[in-house]
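Undergrad: The structures considered in this document are given below.
All of the numbers you see were taken from the coordinates with simple rules; none came from a lab. The structure presented is a predicted model; accordingly, all values stated were derived computationally and were not measured. Cβ atoms are built from the backbone, for glycine too; each structure is taken alone.
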Structure I
Amino acid sequence: MATKSKSAYVCNDCGADYRKWQGQCGECQAWNTLSEVRLGPTSGTGKVLRSGFAGAVDGAVKTLAEIALDEIPRINTGTGELDLVLGGGLVPGSAILVGGEPGAGKSTLLLQTLCKLAGTQSALYVTGEESPQQVAMRARRLDLPTEKLEIMAETSVETVCAIAEQKRPKILVVDSIQVMHMEEIASAPGSVSQVRESASMLVRFAKQTGTVLILVGHVTKDGSLAGPKVLEHMIDCSLMLEGSSDSHFRTLRSHKNRFGAVNELGVFAMTDKGLKEVANPSAIFLQRGEEVSSGSVVMVVWEGTRPLLVELQALVDDSHLGNPRRVTLGLDHNRLSMLLAVLHRHGGISVGDQDVFVNVVGGVKVMETSADLALILSVVSSFRDRTLPQDLVVFGEVGLAGEIRPVANGQERLREAAKHGFTRAIVPAGNAPKQAIKGMTVIPVRRVTEALDALTQ
């Protein structure tokens, strides 16, 4: 007699499971994220398969003093920007997840890296979406060395782990995790249970053998990683490769990194020979026009462990609508509305009947609050139609009471600006340097009114 197959409903965002389907997840309060997972028969080997996830299989209890602290040598990838985002290179036994939009260059970046490393390290490239011929054609088109890199087309996780156990590669790339499947799981590849269990088995293998595991992940239409949220908890490092189709620049950002700084940013340029690293990202984001225009100002943002100079543009125009528009690209929309209210209350400048458009040049997404002061000054510049000096750089956080708050790493930001030829800076009083910076005039401000007065000096 055939047994009835049991099923559960698992949230794609947080991983919570329920017996029945419901519209909203009770844990993360997200809507329409539950998907059905068919539960296969339990086998007696289930306990063995799920043991030793963190690498240790003996389960021995030790004190922290008994654990060896010998630093594990990192593996340099040969690409400076990739090593910077990873925190210094690849760590043996780590699991890395690389996500991005279709066509962003995930497979190209990994293929370039593995072809370089294959000369000194044993590497295995597992492709589940493309045929080996397609990968070989891409490598030939990019003029990559292909003599040492081993490739295998397989979607079964058990087979991949068996082959990797024989070959014992130092670096294992799986492209992609959404097409991998396990025989014990009854659901289709790409489902919540398949992605979770497949990734769990691969991560377990990597930690027990000291292999560098790199997984390629797809993204949803809103730009987040597809599949269950628990996938990001399993891995050690999560990287996102971003870039629009109309730009040949790509940014690689770390959202999670157990071996380095979070939110580190690496910049690449897409060429006919693959992705080339950009050693000085500030230079490409500062390609300003020869004609000086109002509403343009340069700010210094902190990305990971280094400063980055980007240009901020604002356009204030008469509104022909009953509800004036507030449009932002690269900045938080709610932040703009708040700063416009601060500008009116504490600066005496009202743009309530004006359309305000704000854009960060180069497609950079600025998430930190150090762009507040630059945003206010660019809006005022466009509203008054007065150009700001091209040698001016601005950064600082603005509070609701109109005060200018200091930001982290102020000295490093000023040195980076001085390196690129900027001679004036409007900064919070708390970030004013104790020793004068050669060739730069620093104007410390404490209130929004002082910053507006500094524009006329």
Structure II
Amino acid sequence: MEIKDIKAVYFVGAGGIGMSAIARYFIKKGIVVGGYDKTPSQLTRQLELEGALIHYEENIDEIPQACRDKASCLVIYTPAIPDDHKELVFFRKGGFEIQKRAQVLGTLTKAHKGLCFAGTHGKTTTSTMCAHIMHQSHLDCNAFLGGISKNYGTNYILSESDYVVIEADEFDRSFHWLTPWMSVITATDPDHLDIYGTKEAYLESFRKYSALIQPGGALIIHEGLEMRDDLQPGVKRYTYSRDKGDFHAENVRIVNGGITFDFVSPIESVKDIELGQPVPINIVNGIAAMAMAQLNGCTAEELKYGMKTYGGVDRRFDFKIKTDKLVFLSDYAHHPQEIYQSAKSIRELYSDRKITALFQPHLYTRTRDFYKDFAESLSLLDHVVLCDIYPAREEPIPGVTSELIYDNLKPGVEKEMIHKEEVLDYVKSHDFDVLVVLGAGDLDNMVPEMEKILKKKY
């Protein structure tokens, strides 16, 4: 179905961060947008305010009339929705054109120069950094992001630019729909093994993705990744990391809560890059973002200005309270390596303070596959409070609970297990020095209330 023929779009799973960006694209085009999501959230409520018709009950009768004509309605679904979902079954039986989010983004990468960011972790922050650098530069860009940019209050940027920044999702091999002009690959630590089965299959998926980069474009890949790329003739290959590679940092200075470094580049090195969001992990994220922006024509001054004015992403090292008495932040980290990087950065920033993590594991399969790695990463912190596993799309697996992580935390780490329903009372009744909420589940919905409680206490 061509864009010109679409009169309505229906989202089965409208509230996902990536899905909502596509929804906003169609809303701005004046197309009727309807959709279903399991639970209301701040994101779905905002979409409703912008004009989307969203309901929260799996009910065919709730589908808007404008979304019932297969000739003019495009259906977009998230792979997290089960195949037997009543509404998805209705559209399939009705002969509607049904696409994954990634298929829609794939169409956009054919029509524009797609600057895509893939990897197990780091891609949301890095793509949002790059989008900000590009948007404020003479090049500008469109963007479909995996998080809410604090600079723009949205996960979507629309412009007349020929560039489109896209977060490439490896879940369910969705990124194979893309044809990037250039791509960053941040990490390939195995994940989604409920889908891929083996580490080898996961790495093979990234190899196949690398082969989709268009001739004349480039791959910017983190040093030392286990994957093997497979580039078409005419695609340039660059490496990056914090300390080495074609693009890297030198002369890193962390002083009085600020971070400054020199950006080393084969195109043009740039001195005194200042991080607008001064978190140690953002050094390497910033190197990848600047590499992509520079390869597409951003100037040294545009790189410096973009990095200095970058405000961060909601739930990515998202500081809610930052005082001498209390630091409170929220972080989406939900893979062991993400948690390791987050914990390492927090420890680097607050080496002399007691750090408590409230962690809600995400998915039974991920907990089953990586519970020892989760425990290893969380053991970098002083105090770990574990909640029940957030199931998302999954049914419970016998014997798989948060207790697996709890039992493997290193000796000396203070630890507790509580139910999600007990979290707010727990925050009311305990004292904290540095408190971080970790995970990709629904615990984040409580963060605003936690913030209110803590501001009253401190």
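Undergrad: Among I, II, considering only FRET efficiency 1/(1 + (r/R0)^6) of positions 264 and 352 (r between Cβ atoms, R0 = 35 Å, to 0.05), which has the greatest calculated value?
TA: II
Undergrad: Consider the structures I, II: one of them gives 21.6 for mean count of other Cβ atoms within 10 Å over residues 208-215 as calculated from the coordinates. Say which.
TA: The correct label is I.
Undergrad: For FRET efficiency 1/(1 + (r/R0)^6) of positions 112 and 328 (r between Cβ atoms, R0 = 35 Å, to 0.05), which of the structures I, II scores highest?
TA: Once FRET efficiency 1/(1 + (r/R0)^6) of positions 112 and 328 (r between Cβ atoms, R0 = 35 Å, to 0.05) is worked out for each structure, I has the highest.
Undergrad: Now, a different point. Which of I, II yields 0.05 for FRET efficiency 1/(1 + (r/R0)^6) of positions 16 and 344 (r between Cβ atoms, R0 = 25 Å, to 0.05), as computed?
TA: This value belongs to structure I.
Undergrad: Kindly point out which one of I, II the value 3.7 was derived from, the read-out being distance in nm of label points 7 Å out along Cα→Cβ at positions 256 and 280. It would help to have the intermediate numbers written out before the result.
TA: On the way: I: 3.7; II: 2.1.
Considering all the candidates, the number was obtained from I.
Undergrad: Also: Tell me which structure, out of I, II, gives 144 once volume of the Cα convex hull per residue in Å³ is calculated.
TA: It was calculated from structure II.
Undergrad: Related question: Among the shown structures I, II, from which was the value 15.4 of mean count of other Cβ atoms within 10 Å over residues 272-279 calculated?
TA: Going through each structure in turn, the value belongs to I.
Undergrad: Which one of I, II has helix-only ellipticity at 222 nm (-39500 (n - 2.57) for each DSSP H run of 4 or more, over all residues; to 500), as calculated from the coordinates, equal to -7500?
TA: This figure was derived from I.
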